[in-house]
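J.: Structures for review follow.
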Structure I
Amino acid sequence: MSGPPGAGKTLMARSMPSILPRLTFEEALDTTRIYSVANLLPADTPLLRHRPFRAPHHTISHAGLVGGGRWPRPGEISLAHRGVLFLDELPEFGTRNLETLRQPLEDHVLVISRAAGTLTFPANFILIGAMNPCPCGYFGDSTHECTWSMRVLSWWQWSKGTLLFKRLDNHTEVPRSPHGGGLAGC
């Protein structure tokens, strides 16, 4: 999703798990196993019943997104299995992290190889990315003027041409509501 600040991109992404079908028992077991391995399963919750919604910050390390460590543990990609991985400010995640998403999006698994061995984690998730149309967020906005040079705007538009962006199924413009405030003002 691309649109100016306050248009409601984050609000729409956060509502996604609630409109997806409930986890089946098998999906709940699958998700619970991942959270158990990552030591993130709440003590009072023996079985996760809600689809995961993971929204890591764009400053996340590569190991935090993918998983890793001496004995590899699941990262945000696998923690989003059977749910939603939301990347807000998508271009800020960096090329290395974004290109890492290509394999799990195609194969629905994430393979981590370390000196101690190779592990395969499930990674069947819906990827939702949100971004501003430019660094200030107002390129093409009717109420605010964009403050960035054409050189910067060209780079910003180029970032949409990466291999990851080409693999995304849907690109949606989220305009500001003409009634003020966008969805964030509701």
Structure II
Amino acid sequence: MRFDRAKLIPQLLYAPNQLTLLRMVFLPFIVINLIDGKYGWALGLFVLAGLSDGLDGLLARTLHQQTRLGQYLDPVADKLLMSTMFLVLSVLHQVPWKFTVVVFSRDISILGASAVLYATTNLRDFSPSVFGKANTTAQVAAVFFVLLDLVHRARWIEWARQSALWATFALTIISAVHYVLLVGQRLRRSTAP
């Protein structure tokens, strides 16, 4: 199923989709502030991006503006934000590379497999599983506590930072395996006579 151009433009103007696009706009400014060592600004913008993520879903449901565009745009914005944050924080030696490699491997695998399945099958349900949502929550917490640790050093923040990073590591692997099983199940259902 392809996007109809006549329907796409109005969907871009819906408030939830505008918030998703705004989240993408925040990203370069977060990265610039990180590179410049302005960790407080980077943290503030990251929190705003996170709030916009929660608000766009709430608005979509409340205003009945759930769109096909939003279903694709929102996870792409999330993956772009989180993958970029892990990459930049690893380059800045704030997150060990093993965490970033695991996060990137999962996301690239899921995006690649979804694109192939979308193009070659009738499968259109790529919604995240409960483990995928838990993984995203762990990633957000990890980035938040890494940034908070750069702004304010405290033992509890360091503990929360390490816990969130290891939770991300474990949930990334668990959610990847679960997603493969879930997509296999959905694929069998979509091709069943």
Structure III
Amino acid sequence: MKDRTGKTLTFNEIVKKIFNRISAIDLEFEMMVLRYIGFVPIHHFRRFFYRLGGMKIGKGSTIHCGAIFYDSRNITLGEDSIIGENAVLDGRDTLKIGNHVDIASEVMIYNSEHDLKDPHFGPLSASVVIEDYVFIGPRAIILPGVTLHKGSAVAAGAVVTKDVEEGSIVGGVPAKEISKRDTAELHYRLGRARWFR
């Protein structure tokens, strides 16, 4: 038996490959179930199953309908944070979202991608960190290895390829600083969960 690069595998490597494939199928099934649960229009029901799937969700945080996860076990969501409808949260590497973070609808946060320079198109992964009081506008994309520092904001439709400094407002493709936000006095709360959203 050979792997995808053409290398002949030993017996131990074959056994390991079989167990890895079974584990991957199990994870894919779990993520499919969580995706279907994401369409149940009852916030507390969804949150219960997301936590059961291994996601860490802080007090007062909510995830609106239609969210998609890639390995929820590596995702941490702080307190009083909101994830909008149809967001994609990638947990194939660590994804840490802080407190009072507002992530709008259809935002995509990835921490794994293909290596375009690798002849075998292998994966690259790097953690994503979103610190407290960050706002991410609708349909923005956050790529692997990015840290959005405290109080930063990402404009709608932006593609963030590198770290965003504290209080910076970025926009465009790729995202560049367009303005600043005063972070010295940030202490707001985002409010209660929308039960049927």
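J.: Can you say which of I, II, III returns 14 when relative contact order in percent (Cα under 8 Å, 6 or more apart) is computed?
T.: III
J.: Could you tell me which structure in I, II, III was used to calculate helix-only ellipticity at 222 nm (-39500 (n - 2.57) for each DSSP H run of 4 or more, over all residues; to 500) as -29000?
T.: That value comes from structure II.
Quick note: the coordinates plus some simple rules give every number you see, no bench work behind them. Computed from a predicted model, the values in this text were never measured in an experiment.
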